[in-house]
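No value in this document is a laboratory result; all are computed from the given coordinates. These figures come from a predicted structure and were not determined experimentally. Cβ atoms are built from the backbone, for glycine too; each structure is taken alone.
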Structure P
Amino acid sequence: MQLIISEKPKASQKIAEALADSSIIKKSVSGVPYYEITRGKKKIVVACAVGHLFGVGEKVKSSKYPVQELEWKPNDTFAKKYASVLKQLAKGADEFVVACDYDIEGEIIGYNIVRFLCGQQDAKRMKFSTLTKAELEGAYEEAAGNINWGQALAGETRHFMDFMFGISLSRALMHAIKRGGIFRKLSIGRVQGPALEILAEKEKAIQKFKPTPYWQVFLVVEDAKGRQILVTFPKNILKKEELAEFLELKGKTGEAETKKEEQIIAPPVPFDLTTLQTEAYKFFNLTPSQVLQIAQTLYLEGLISYPRTSSQKLPAAIGYRKILEKLAKKFPQFAKGLTRKVPVEGAQSDPAHPSIYPTGEIPKKLSDSESQVYELILRRFFACFAEDALVENKKISVEVGGKEFSVKGAQVKKKGWLDIYPTKIDEQELPDVNGKVKVQEARTEEKETQPPKRFSPASIVTELTKRKLGTKGTRAMIVDTLYERGYIKDRSIVVTDLGLGVEEILTKYSPLILDEELTRKFEEEMEAIQEEKDPVKIKKVQEKNFKDAREVLEKISEQLKRNEEKIGKELVEAYKETREQEKKDGILGACTCGGELMVRFSKKSGKRFVACSKYPACTITFPLPQQGYIKKSSTKCEKCGREMIMLLKKGRKPWTLCFAGCGFLKNGAGAEKKRPI
């Protein structure tokens, strides 16, 4: 019997359906499904994990740091019964095939199952980017004879490194703040540290920013035909006294010239994960982690290709012509004007997967968010085959009194791909103005310089990608963790006093934790492991990586232990400042007694709830959800009229709900649902 191991239950079902010659027998043990099929004369069982069945842990459990002696341990949670079923099925198997996602996470999931549950040293490996029947059949027939050792050991190295740094450094912070008399869950990690520093540097730049006034100068000029246009001086005026000479231009005659230039705009390149996350945030306000979760669901439904990819390529091998033909029947509005025989592609490639594209399978039922992301991917794919857009850019220059003013306009002459993919072109139609013009009006407008723009969840993921920090699959999770720890808040990201305090403390006492170059060095070493083919060389690189990491961790831990008391005092101060701000942010509206309803925390349990500021005179209380970030909403309850709150949870759309017990709740799409207290 051959045992095929998939990463998720839905994937195992798709694989069984694709490979079975005839009927499929679905069986279940303790709620864990697996499938018995035949292919040719071969009996096959397709079974599944639920992600990682093993996690990294200490060989000897302790609360000390640094943590260095690590091993893989079975997960004691929901995954345990899946491990038990796989172990039992492996006893009757004489051949093993790993069919987990083809990346470092999928490889280490499969490798751990093969060695720890199946008692094998190696297995065949299926490689696929979609869960379509044709691709799964091809992946099975052309399965590699071995696990991808580069991916497997790169995955193991990453898990060990992340645990080693994350647990050690987080323990150091928690030991320190505990010495100050406070228990607070704090964390910092190998990539989390540099990410926090990037955000903190932006926050400090915003706080230090002082606006300065400047003026813009505009002229209204009229040509011989009586046509008027507004032109602008290209430079900002920094001294008010210089404005007089511009105002004196009124009534003077100038010379106008119109220049036109046609611009060909090629379609956007196919989606890699980061670009998809950025675009979905721009159009639908979905966070990067939400987009990844939705894309993963669409992949498991067989609707799109594997989403965790850096590629901007669409190779001919995916059969994009057949995909276009299938999709055109259902979505004819996107199939017009597809003049390209080969698609537009970007520079980025990924050794494991192509860019994100629709498989040609037609969706049956999707949620609002899933529909939004699927259609965005669909439009982008079609646009890659559409003709270029043609835009006419026009610039009118006016020279008067020795100074040049101008105005620019644009007009779309041929829409091309703009009819398919949502892209805004600021169109402004301007007349052709040439020759003498008279200044009818000269005016100035006072403005102020603006502070640096804050990061959004999407733009910080883009920044981490640009700096090569983290991986395509982990960057969104890192940002989520910063929110959960209270280091940052809001969609337009604000770094809290606690976040600034942690960053300043680490800069002062152990700057290595925040060192981007060090983090990048470890990333490059892990990439070297992933790309290496020789198992002996891979082991050597892995051992060097661990050795380097232990040395760095010892140095950091020594610095932190030496300054633990000082760090504790400074963390407590930063924590108190954050709590004070949280109290101010936690005022949710007026109480019927005249007091203010505020978010409070139980001294016994630490749980949050709503209470009146006039306690104990007023004892009114309301329960609150205990997970997620809470902020006051700008809307009022349609049932009781009270101010509502917004609940932000990792990987989910914001929920707006009434805390006053009437049970009214809206999700991001506005549908009423049961209150999740």
Structure Q
Amino acid sequence: MLVRRRDFLAAGASGLLTFRGPARAAALGQRQRLTAIHTMVDTPAWAADPGKRFDPKKFLRLCLEARVEVIEFKTKNAVGDAMFPFRGRPCPRDWVTETRALAREAGIEFIAYYNVGLDNWMATQRPEWRCVDPHGKPEIAFGAFNWMCIRSPWRDTVIAELRQMEQALRPDGVWFDLLGAPNAYGVGSFNPGAACFCPYCKAAYQAKFGEEQPVSSEDPAIRLRVNRFGQEARVAMLRDCTGMLRSIDPKVELGYNGAGLYDDLAATPQDLRDLVTYNSSEAKQHRIISFTAKSLWALGKPFQVHTFGGFMRMDPGSVVGTWSAWNLIPAPYLEVSAAIISAHAGRIGLGVNPLPDGTVYDGEFQRAGQVLSAVVDRERWLAGLTSVPNVAVVYDAESELRLLPLPATKGQPVREETTGLHDALADAGIHFDVVQSSRLDTAGYKAILLGNAVCPTERLRATLTRFVRGGGILIATDETSLRDAAGRRRSDFGWPDLLGVRWTGTSPYAEANYAWLGDDLRGDAPAYPLLFRAPVLEVQCTTAVKLAELVYPEGHRTPRVFTDGETPYTHFKQFTGKPVVTLNRVGRGAVIYISAPIGREIATRQDPWLKRLVARCVTHYATGLAIEMQAPTGIQVVFGRKPGMSVVSLVNYYGGLAPGTDEHSMPQVGPVRLTVRHGNRPVAVRLFGGHGLDWKYRDGAIDANIQTVGHHALLIVT
């Protein structure tokens, strides 16, 4: 059935009591609140009348009308502007105290935001507390904000301000932004010169290591040490902040930007991870939102994904902007964003932007209400879902940490490979999880994809060997197991028995290589090579068999050697006989190895033929998948369950691929056919957010045919 969106309430009465939230709002638990706003408040000194026109009652009324369940509200931002009257800090207008009281009355959860690492105002008051580079110049984040050193007395100021805020407001939760150091926020930097070189850091480094803090180094061990030195300060700050807050209110919810997503890379201790109530990260482009939501969902803890509400450039499935872009992202795009997050039982944190003088525009909240209402309408089915094991894309942070300290490493090669594998399966209509290798439990999975895990642990090897021998399909790519603990290439793969190949070298063509698929792997695709715009490893089969052949170009592209002047490589020609995709039978399962960085190629070029190859490795060789879908590309399937219920989300990406500005911009897409494994005959199968359901149960599975789906259709099985 087609669901009519909840009409946005007209702004009529001025009193809050007229707009009291529904009775159930006050009783909602953390896992059940799937809509939030991230309130961006910036009051630069040059702007007129900071905060003078902010009306907390109007703000709360608009939140209730937009069906906001959680308000995140800034108390101090990166400039050092205070929206709460901290002692010793100017505060032209207290935005927070009344807003918090009204939120409590309305049954809306209130999360107090505090920026820990950046503060321009304090940098002018206490310049000796600033982070500085090796030349003594201030460390500036995002081209605008002073990093403050959390080894300096700044840490005491932060804790004192947080204590004052917590005691005065008693918020439901506290969320920290930019809690870290210049080289230790998120993953951070492994360049020693990016660290803080203030007197406090230099003295602490000297005391710990007995030598001066290095300005530069090509030694991976030193580069790792300096990063970890920065992360130690972040961990100590996080421990002190959370400990103080919990001493005042043992039930206060705690979160910080990046919680859950980077903890393995940033060496966050497990006891601190356990203190965090909800994980969170930022994502704006739909593919990245999906990757982030899947990564956080797999951690088994409530999570949220923050996404800004304004943009500067709009591309298909991708917005580019800032947290204060003053140009509203159309609702159809954001509805897809919210659908992706909530399909994974996560909470969207949508950015809203009061003007510096406090003016809040109804139109911004009307747009937010259109987005959030669709989530609330589905919340009773989506809240609390856990993923049904089917296929897993595994991210190996241990391998990433072997590469990041190397001076030649650019970006995060393992995550990039993993991201591309995610994109391939998402476009293919396969339900899957993104799982960190440290948390991998193979139970229930039929296929596991492991991208460029250059130096996996022995534990991971043993886990995956048992999985394959027991009948699972493992798909490994690129340099998996080819490097040692120092990040150096071995003479051969560390997993020769699993992969069934030996390494012989690298293709002499860096600009392009091609793959000719065998009939079994190609299926009904055209008989034509696939393109890799990257070097490819060359291997020789030992126990594996060849599924695809490596093809060289006819020649290296030079100013004189080319087939088209605009193409930076030449045509395919030399069929080498060497494998580029192999299959090795191990026990009752098999390992498929792809010797190219296919994930990074997909992430970089979004090549649909490479995506099809990855998906074909799953669908053709794995058996007994928990759910199978036939649908137009652009519909993502997510399969979750909770006691007494299974829910299949069908997320229609088309509203973000050609974004319009009104409700009619979202096309109904179909048909969709689903086969859902279900051990017993269901009591009922319902469709929400789509048209034309026909289903039957036979041979332990539900066969469902759906004519069309809107932006987020649910198949609800009870």
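Of note:
- Sorting P, Q by mean count of other Cβ atoms within 10 Å over residues 388-395 from high to low puts Q first, with the largest value.
- Origin of the derived value 13.8 (mean count of other Cβ atoms within 10 Å over residues 36-43; candidates P, Q): P
- Looking at FRET efficiency 1/(1 + (r/R0)^6) of positions 196 and 508 (r between Cβ atoms, R0 = 25 Å, to 0.05) over structures P, Q, structure P comes out largest.
- In terms of Kirkwood radius over Cα pairs in Å, the structure with the greatest value among P, Q is P.
- Value 159, calculated as volume of the Cα convex hull per residue in Å³, for residues 404-563 alone, assigned to which of P, Q: Q
- Look at distance in nm of label points 7 Å out along Cα→Cβ at positions 44 and 588 for each of P, Q: the largest one is in Q.
- Of the structures P, Q, the one that -8500 was derived from, the read-out being helix-only ellipticity at 222 nm (-39500 (n - 2.57) for each DSSP H run of 4 or more, over all residues; to 500): Q
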